[in-house]
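The numbers here are math on the coordinates, done by the rules we state, and not lab data. This structure is a prediction, so every number in the text was calculated from the model and none was measured. Cβ atoms are built from the backbone, for glycine too; each structure is taken alone.
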Structure 1
Amino acid sequence: MNDRDLSVSVVARDATGPDPGGRGPRPAPSAMIDNVHHVGIVVRDLPRATRFWRDTLGLPVTRQAELPDQGVRAALLAAGDTEIELLEPTVPDTGVARFLARRGEGLHHVCFRTPDVAGALAALAAMDVPLVDAVPRVGLAGRIAFLHPRACHGVLVELATPPPGDAGPDSPVRFKRLVIASAAPQETAHAFRRLFQLPEVEVNGGPRAMLGWAGGSTLLMVPSTEVGGLEGLVALSMVAPDMPPLVRRLESAGVAMLVGAGEITVEPRSSHGVHLHISRYHFP
């Protein structure tokens, strides 16, 4: 997935105006979320996956634990002002274990940071949004809750209120963009805007849609026809201003990749099922 053909700018939209899909007025805007907190990746072997994401890419581990109530062993790694969460199932009868058995390693969920996860759940419940968690629970990211994938066109979304003073360390490779494939990307983007009041970032024509914060974290919705018919979370884009040391680490680790002018594309077999693109510049 390449960003070079995107011309973007942040545009202000009236979040309370008529729904363009004819489904009534939009909800009033609120500060429900303020950033992507992390992207969750399911892996078979947490220590092995950590060696790639921490030792090869250089992402510092901020927190790790075994969570028996969730049936996972997990680690959070800093990636700029966002994090990467690695999840290894420890029992066979959980959603994470079933995901691994059915799909293999790869992108699992996106987590949005919210100052008040309980308030966010109440607001979503009032909109009849299907939820996995009716009340927050404790997770690696703080107080968390999951929406049902039906709420977001098949994408599993988590909300998290991190502990106070939870700023992570600096990282040489930072989160840039999560790519979501959909048969109807504009409708998927509308659902995310309606639920979370995400700012819209204008894309240079075509069926794609982008949401997020200019110069920060963004979600790019693309037609599933662009990615072989896949739907859901399909690719992760990151930025590394100092590329040469990263290339040397990747080469030393024997990572399967393509290196271009100011960009690297890592093959999923080397990045635990993740289609990973790393560029020198953050655009937008």
Structure 2
Amino acid sequence: MLMNKPIFVWVKNIQFGAHLPTANCEFISSNNVVNAIMTAETARNCQFTHGLAQMVIAHDYQGNTVVCAIKPVHIQCTEGQFIKMVNFSHNKNEGLVGRFLKLLSFVSVKELLPFVVFILNNEEVLKLFMRSEASFKHHHCYLGGLFEHSIEVAEMTYQNAKHLGHSDIECQTGLVAALFHDIGKIYPALNMNNEKYCSGPHESYTFALLAKPLGELGSRNSRIFSMLTELLAGKPYGHKTRYPIEHVLKQADRSSAESNYAKIQFDALPSHYYFTKVNGNVMYRLNSSS
């Protein structure tokens, strides 16, 4: 069997077979209900029967869908919410929605949980966050670009912070800051009836949008509040960093933006082109045909 890359699915049910060491798994993928088989051992080891999961599937010689591996994503989200988020996302991107919810599942510090509740329970904010552009003509300047960029920055910030030995609370604070660092860019669309990307002081808009969870955090833990607001705030020229994790977030933000900008420059070119000129500067790439 040839295994596919891991995908995010919504598991509806897992039932053990009556006579064979197998289990039946029913899940939703690409808005379709899929019935698959898996070993009883795999079903027992995953220790859940429904909800969001990351799954590796394959097909046997008879055409049956086989679950090769499954890992639950423990997040307070219903099947209806998951389907609605997939429909909100540009091109109904289940992968991005799964990655987003997986990031939220990493938030376990109780003082930071209001940010998870805020984004999952504010449908209008969530819809705009998932469908907006990240910039006018620079990086991620397309529908859904803001959501994609925010996820990329949060993933890199969280994983790099863990790899570099930051504490769990710093890693989670960095994750929340990274995920919402540009959410203020939806403020004009949310409050000024302007659906197109509009430049402005998005860092200030971010504080306006996150006022409720920030207020709750400020009343519960002043130290986490201080770090998070520092990470979210706009920085003047010559700003001296007080929190080392700010460097991790900045590098993640820049890496996501510059990588996407470079990709956009090559998108319209044939695959064998290994350089292009942008604003008078030559940009190179390597690919399989180089």
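When helix-only ellipticity at 222 nm (-39500 (n - 2.57) for each DSSP H run of 4 or more, over all residues; to 500) is calculated, the result is -4500; to which of the structures 1, 2 does this value belong?
Details: 1: -4500; 2: -14500.
Matching structure: 1.
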Origin of the value 17.4, where mean count of other Cβ atoms within 10 Å over residues 103-110 was derived from one of 1, 2 = 2
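Have a look at 1, 2 and say which one yields 2.5 for distance in nm of label points 7 Å out along Cα→Cβ at positions 167 and 207, as calculated.
Numbers: 1: 4.3; 2: 2.5.
It traces back to 2.
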Which of 1, 2 yields 35, 26, 19 for semi-axes √(5λ) of the Cα gyration tensor in Å, as computed?
-> 2
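Given a value of 0.05 for FRET efficiency 1/(1 + (r/R0)^6) of positions 191 and 271 (r between Cβ atoms, R0 = 25 Å, to 0.05), calculated from one of 1, 2, which structure does it belong to? Don't skip to the end; give the middle numbers.
Values: 1: 0.35; 2: 0.05.
Here the read-out was taken from 2.
Distance in nm of label points 7 Å out along Cα→Cβ at positions 55 and 247 was computed and gave 4.3; which structure, 1, 2, did it come from?
Computing distance in nm of label points 7 Å out along Cα→Cβ at positions 55 and 247 on every structure in 1, 2 gives 4.3 only for 2.
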Relative contact order in percent (Cα under 8 Å, 6 or more apart) from the coordinates reads 12; which among 1, 2 | 2
Assuming 1.04 is Cα Rg over 2.2 N^0.38 Å, for residues 71-182 alone as calculated from a single structure, say which of 1, 2 it is.
-> 2
If Rg/Rh (Cα atoms, Kirkwood Rh), for residues 111-254 alone is computed and equals 0.95, the structure in 1, 2 = 2
